[in-house]
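Values quoted throughout were computed directly from the atomic coordinates according to the rules given, and no laboratory measurement underlies them. Predicted, not measured: the structure shown is a model, and the values here were computed from it. Cβ atoms are built from the backbone, for glycine too; each structure is taken alone.
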Structure I
Amino acid sequence: MTHTFNWRIVFKTMGVLTTLEALFMLVPTVAAWWYHEADLGAWVVSSLITWLSSWWMLLAGRNAEKRVGEREGYVIVATVWVVYSLFGLLPYWLSGALPSLTDAWYETMAGFTTTGSTVFTDVAAQTHSVLLWRALSQWIGGMGIIVLSVAILPMFGLGGMQLYSAEVTGVSYEKLSPRIADTAKHMWITYISLTIVEGLLLWLFGMRGFDALCHSMATISTGGFATHNDSVIAFNPAIQWTILLFMLMSGINFTQLIYAFRGKPQRMWHDEETRWYVSACIIAGSVLALGLSVHTHALSSIRIGFFTAIATITSTGFVASDYMLWPPILWMLVFFLMFTGGASGSTSGGVKWVRLAIFAKSALAEIKRRIHPNAVIPVRFNGNTVREVTTSNIMAFMFFYVLIIVVASICFCACGIGFDEALGIAVSMIGNVGVSIGQWGSSGCYAALPAVAKWIATFVMLIGRLEIFTVLLLFSRALWKK
């Protein structure tokens, strides 16, 4: 049976989600009032515009059928990030913090996609409300706007299964309970709890309360927006170790974290993807620490080496040292770590370790098949045979991932950017890492990027955040056929 596209449900869902954004905007609005900042009016106007627009969407979606099919799910998931960024840029633009519409769009998209690259040349000079909105936008985007919404949409009579399955990253997803809304609630409770605990620890170790809140949200979301120009370099070792620990946890599948917090840590360690991810962090951190120990104190090299490895693998992008000043072999290792990512079902960007593990096992299995052509050599993951359709999905993903990097690199070169830096930006944007190599390097500041390149970069960020296929499906004729 065929169905026409249910546009009304799309508008109704977007109306609900945009109402949530208007509510989130009240947080920096209160901050602007509390700190007596001059941009209070811009926040009030931005919140009002967002709220009125959400009611227009709800009006357009009145009397909508409650059916949310796969096509509607993909459209909602792909467009909500664009809509959120369109309204989210208003405070930057109206307040004059970023008078360029291109820069305001870039900063907002970098926040919601948790890429964490910035166009602010002087972050520390920004108002409390702007800094809070940067952190909050990452925090909203970290767990996912849709994962938040499926915990709330049932209250409006809207189903969330199609949205959840389209949003959750990785090859597959796991439900903690039969009802998808309960799964989303468990994830958000864990997400909020980790944010509070880290914020308190950062405050106890000497960070200002406001900075602790912003850095906690940026860590748990693996976003990386800092409140200082030098990221977290200036903070004491205890603060850096705390951020390191919570970055590591945020790169783990949140379902596994929830089981661990429920007293079943063995389940997390029995998960093969978690073992691959943690092992990669240990190995990469050890190599960087060993390389740095030649040039710095042993204890600081261990901290900086592991911090840089975990910040890169999880796509957080925080910086504890300017790695572009390191020996080339070390910063090249940092660059290659940008191709990895955390675990599926985490807030991290990148390829994800479940894909990398199955990809590597499939390659090794193919070598064995060449030696023993008549043997049946299955690829196993977590003790189960990987289905051929899963392997095909991963191969297609890897193909498009590399293809997008190549195309984006060519586009950046066409904008007058050198090849190595163009490649670094492309890898950083699709992996939602933020920092790169070359001129932009560990600073993560892209203010000097040409305007056209900034628009290309934001599109690549979006593709990376939505795991490629969600965006590519929108350009498929088959999706729009009845």
Structure II
Amino acid sequence: MGPRLRRLRRDLGLTQAEMASDLEISPSYIALMERNQRPVTAETLLRMAKTYKIDFSEFEDGSGADMVARLQAAVRDPMLADIEFGSLEVTDVANSFPGFAEAMLRLHTAYKEAQLALADRRQSGGDQFVLTDPVASVRNFLASRNNCFPALDIAAERLSVTVSEAGGLVAYMKSRHGLRVRRLPADVMVGSVRRLDRHRGDLLLDETLDASTRDFQIAQQLSYIEFDNEIGNAVSEARFESDDARRLAHRALAAYCAAAIVMPYTAFSKTVERLRYDVESVSRQFGTSFEQTAHRLTTLQKPGQERIPFFFLRVDAAGNVSKRLNSGNFPFARHGGGCPLWTVHQVFATPATVVTQWLELPDGQRFFSIARTVTAGGGGHNVPRVQRAVALVCEAQHADRLVYAKDHPQASSPTPIGIGCRLCHRTACTSRSEPPIGRHILADNYRRMEAPFGFSDA
């Protein structure tokens, strides 16, 4: 009770002498109570309640349990793995020394932020912050809005109805904009998959495109034509520092509109719930690819019609990240994607097969992952084909809504992964490629560990 009494007194802006005068006791007794050397009696509590008009429950401070939980999470940090903390020990600190506990939590938060800042600098290749990169700027633009643009969804959904009534995308393009959709050989397209020829009134498409990609390309061109102002207004809100970033953002939102035309928000969100987020089944309902459907799942955060917030990642076989979208709370949205223990890097061995996995980060957060390879290009002899892997990840609290998580054999034993080797302090990880920030490496003159590096306790 002592620390709580001291915090209350400070919150009221009182000195020990002033509180003692109000409660008609001696200042020394106030000091003793605050140091837990004298009990805070029922009579004292009653005087305080009457004098300062406070509620006993307020004085009891319901944040104690939250403080204990936050402190327990902090001491589970792998950086402190070699120190043993008893649960009662942590509880005692949180309850008896709340000021000290709060100071520790602030320091731990600052430490984590400093690690992330160092990783940002390292990924940018120097001291320049990563946001100077136009790709990173656009990713942050999308992430700050949960990759959801309700105004564009509403406009695209309205257009989708009109397109359907007109007989489809090809018919609408002809009747509304006087554009004939034509499919031409790849050698005629000269490296383009879509080209608008306003002079001849043609929208030209590479004939090797599959049906889902063809429809998406028509919808994206339609978005450029009909939603140019809406997209421009959304991009202007971001105040990008470079033209490259503005162009990338404009392209990203045109693709967003295309997905919203092909997969209208209301119908799509109801279908994914009915099919329990079975990506392949949903894809067949809308005639879209696995990647298009997975991408669209990250955008379902319209206020009042929210669905599961997902993180989306696309990587190639070398681990290069070509797309990263986030509407959830997965740290990989800012950094990483390179932990070899995550199956998104292993699905290349089982093409076109959905692989699921429970994940656990070093701080104890759990997530559920869905990963599969996807293919772009191809469609003819000697036509270049690119294989990548995509992953969808959601927080553990949403997993029971996924068809993939039912009776999952790994539910009680998630795979321990890290955001990246430089940010992961799991000392026993045999898959580590480099040491974490802030740890000193031990020499192996006398002992060689199974893990690639041994670390000192300092």
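General observations
- Source structure of the calculated read-out (log10 I(q)/I(0) by the Debye sum over Cα atoms at q = 0.08 Å⁻¹, -0.64) within I, II: II.
- Which of I, II leads on distance in nm of label points 7 Å out along Cα→Cβ at positions 257 and 313, largest value: II
- Answer label among I, II for the case where distance in nm of label points 7 Å out along Cα→Cβ at positions 201 and 353, calculated from the coordinates, equals 1.8: I
- With relative contact order in percent (Cα under 8 Å, 6 or more apart) derived as 12, matching label from I, II: II
- Structure with the greatest value (metric distance in nm of label points 7 Å out along Cα→Cβ at positions 329 and 409, set I, II): II
- Comparison across structures I, II (criterion: mean count of other Cβ atoms within 10 Å over residues 193-200) gives the highest value for I.
- Source structure of the calculated read-out (helix-only ellipticity at 222 nm (-39500 (n - 2.57) for each DSSP H run of 4 or more, over all residues; to 500), -21000) within I, II: I.
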